[in-house]
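Multiple structures follow.
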Structure 1
Amino acid sequence: MYKLKNTIKLTLIIAFTWMSLLPATASQKGKSNEKQILQAKDFKHYVDYFNRMEDENITGAIPNAESWEWMKANIPLFECPQANFEEMYYYRWWTLRKHIKETPKGYVMTEFLVQRPYADKYNMISCALGHHIYESRWLRDREYVNDYVHVWFRGNEGGKMNKLLKFSSWTANALYNKYLVDGNKEYLVDMLPDLLSEYEAWEIEKKTPSGLFWQYDVRDGMEEQISGGRHVKNKRPTINSYMYGNAKAIAKIASLAGKKKVTEKYEAKADTLQKLVNNSLWNAEANFYETVNEKGGFAEVREEIGFIPWYFNLPQEKQESAWEQVKSTQGFLAPFGLTTAERSHPEFRSHGCCSCEWDGAIWPFATSQTMTAMANLINNYDQDVVNDSIYFRLMELYVESQYYRGRPYIGEYLDEVTGYWLKGDQERSRYYNHSTFNDLIITGLVGLRPRDDQKIEVNPLIPEDKWDWFSLDQVSYQGKSVSIIWDKTGEKYKLGKGLIVLVDGKEVGRSEHLEHLICKY
């Protein structure tokens, strides 16, 4: 039955997608002709390769045989002159699709393809739920992510799943940012009671008398950290940043729902938490956000979680000096990317291997958080510590790290010097759905910055001397189809020189240079 349902759905989506790309007829005078910049068929070879690259021993709702039709119907197309970026973009959509699972309650997404003993029903794990929402918000068919969230919050006899709160969460923030892409106000507002209930549950369980939140490092999904412990109740930049981001999002959702008192209440919670994080978790001596241990002192180690506050635009001023550490090989910069602890610390990589240690090795979960935070820093703060050249180079390292034995691969964590995936030969690690990548391409590298008004904001984080051309095409954004094109000479796409933004085929913005654009549509 599910295959029939999927086939019907794919047929309808494909038909709708391609009909929307047909030229306007005489009866449609006044409407713009939508230009199809990229042709889907030109990228099918990636999926053909992925399908024959490895065995398909576990099949979800969309098997390999249907993967190309599903991708063609659901994803934006992306083209660039750097082959590994382009290959990885399609690989990460291909792997995300493997984790979509059909259940009696609706579609869900898994973290591991193999069953894990600590998972909830349907093999669901809430640790990377925020990542799943951020990444999946760019699919044309939002039923997958909408169902998934509903199952987590309402799939247990109408209530939340038993293990929803097993891991720290930035779900409210992720759902609000999903709304900025899909414009589905009705769905978001309907989730408000669930999100309020979740926030209040965290306050009961994890809030300290100081107003800050505590968490075990393992319940952040970050076990064996230098600063933490599986049974240590530390005040961490992770959960406190998440709760700030959730409070800000709930206030905005309540405003959309016309609930002024709830808006004011959660704005106040966010303001209080912002002050507490900046006053209590910022180590001025180290110029870094650090964990505060149970005894009240700083952990005295810079860890990658210290960048998470920028994921939610929490820092106010002067803390951007922390980002010097992403440029230093004594800090976090390693041959294969950003480490989870500073490399100069005496306890770096001291916990042995390979029991999921976060004491220095590279985790894509953390890399994608840091890269999202860095894009926010570049876009939303007046600073000169990091720029598009640094962002681009770190994205290059992120791409380069996602290979194993010469083939595209995404797993759990890797050695920072050799690039070896530390659980690479374990079936559990293959296709690990625990990070974002394509959201970073769309919102960071290409620079489509979702907004809550009738404007398209684009700020590519690509140095102008790196790529002479690229295109992100057929992006489903607030009910429109958006295309972003860079053509340095005008010869690649024949639309003229420069950076061009199209909405439903109509040009709404152009610049001769790769620079920040805000366009009305």
Structure 2
Amino acid sequence: MRMLNKIFKTLQIAELDRYTIEHEPIKSIDLMERAAIKWTEKFLEIYGNYVRFTVIAGRGNNGGDGFVIARLLAEKGYAVTVFQLAGTKMSPDCEKNSERWKGKIVVVSGENDFVPEENAVIIDAMFGSGLNCPVTGPAAGVIHKINAVPNRVVAVDIPSGLMGEDNSGNDRDCIVRADYTLTFQFPKLAFMFPENAAFVGKWSIVDIGLHPEGISLTSTPYYYLTERLVADELPVAETFAHKGTNGHGLLIAGSQGMMGAAILAAKAAVRSGLGLLSCHIPCGERQLIQMAVPEALADTDLSECCFSVLKNAEKYDAIAVGPGLGQKPETVRALKMLLEEWKRPLILDADALNILAAHPALLDRLPEGSILTPHPKEFERLAGKSGNDFERLNKLSIFASRYNVCILQKGAHTVIVSPAGKYWFNMTGNPGMAKGGMGDVLTGVILALSANGMPSEEAVKCAVYAHGLVGDYVAEEVGERGVYAGLVAENMGKAWHTLELVKNEVIRNKSQRL
């Protein structure tokens, strides 16, 4: 089976190129031609209204891609100027394609030799994903020039100077800042890190037809979420389901003056397939929750203002704790008691995570399979500071393995890490979701899916994808600036409708094959 949602390290991608060449079989120069054709088709969908293009090619295979792209664009009638970095030796395929390019090649020995035309789109094909050291010398000067001019910049496969995984030792001043990156077959791991966003810009995948068997046989711990994968993991609704079979979730949230978080999480939960929702809230806030979320049952605390005690926890199928909770001493004691008594997975967010960070001995009491949902600063408080995003990714895996929990770190590409060391990056969502309350909504969605009986890893993957998908739907309607948490909570049903349609179509196709 072809796994379209894998993320490979750059050395593995090189092996997949070789596997394709040997097993398709296809000559390497023909694979380069095919890749460049696909790249150019996608490129022109985005930049076809421009008339001038400037290609800056290296002397390796990325440069070879650049020469093919230049030829294809010229054949379509576009004005194309080609520059090439100076040097003594080209890769064989780069040399062949430089010969096939019949136009002029301006050799670049320093940044003053590179003079892109005004209003031309710069196509960066200097260094590919195999780069393993910082760019220096004249090429670094060219990169400085590219980053200084106002032209649009589009990278072939990966921005030149950016390494495919770990850039902790890189010179960030010597990396091309692309507006768009069209990457071959798979996203690079480096694309998932916030610190590299300024280099990668927007990005899209270009399927160049690498051998499906090679992709299937090559293992990786890194994946990205797709609509099909998430739809496959959603449980099928049973014909005779009722509120009792769809799960009873408990949301422990809210405190005096912080009930908004509880309301947002509750609204999201009841819109995500949950049979029954109980909200454990301070007794002084009963009326507020019942007015805002009439579908929820109010399970009131003895305290007027905070979470202080919980009884009869065993009757619930899943428990989420943390949104708007506060960190009063009685709340800390109540969370300790919950960790002692509840032996099934817990969903912990917001102040529950802050309490764990302030009382690290509690981490050892976390039930197996629990779900932690920190943003980067919250994770930093739990596990210590990281020098960069790649180091933080490794820390997430160590933390998940040590405490046998599923952990998701929220962000542009929210990453989910399992105790077994698998990583899942989310592809839905938009900058408009970077607002207060979004995490509370996500907690409510995870609670609903967990109470439905989904295992922790599957519940988190589905929740994160669906949450971001609704954010995208809302942004299309009101613009990114108009997106807010309450709107996402109210519209969760749109994501489930989309995913259910996909799942039903898959089921129909399977039955037809049988």
(Q) Tell me which structure, out of 1, 2, gives 4.4 once distance in nm of label points 7 Å out along Cα→Cβ at positions 176 and 360 is calculated. (A) 2
Q: Given a value of -13000 for helix-only ellipticity at 222 nm (-39500 (n - 2.57) for each DSSP H run of 4 or more, over all residues; to 500), point me to the structure among 1, 2 it was derived from.
A: 2
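Work out percent of Cα pairs over 29 Å apart for each of structures 1, 2, then name the structure with the largest result.
2
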Q: Assign the value 25.6, calculated as mean count of other Cβ atoms within 10 Å over residues 56-63, to the correct structure from 1, 2.
A: 2
Q) Where is mean projected area of the Cα convex hull in nm², for residues 224-295 alone largest, in which of 1, 2? A) 2
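Here, each number is a calculation from the coordinates, and none is a lab measurement. Keep in mind that this is a model prediction, so the values were computed, not measured. Cβ atoms are built from the backbone, for glycine too; each structure is taken alone.
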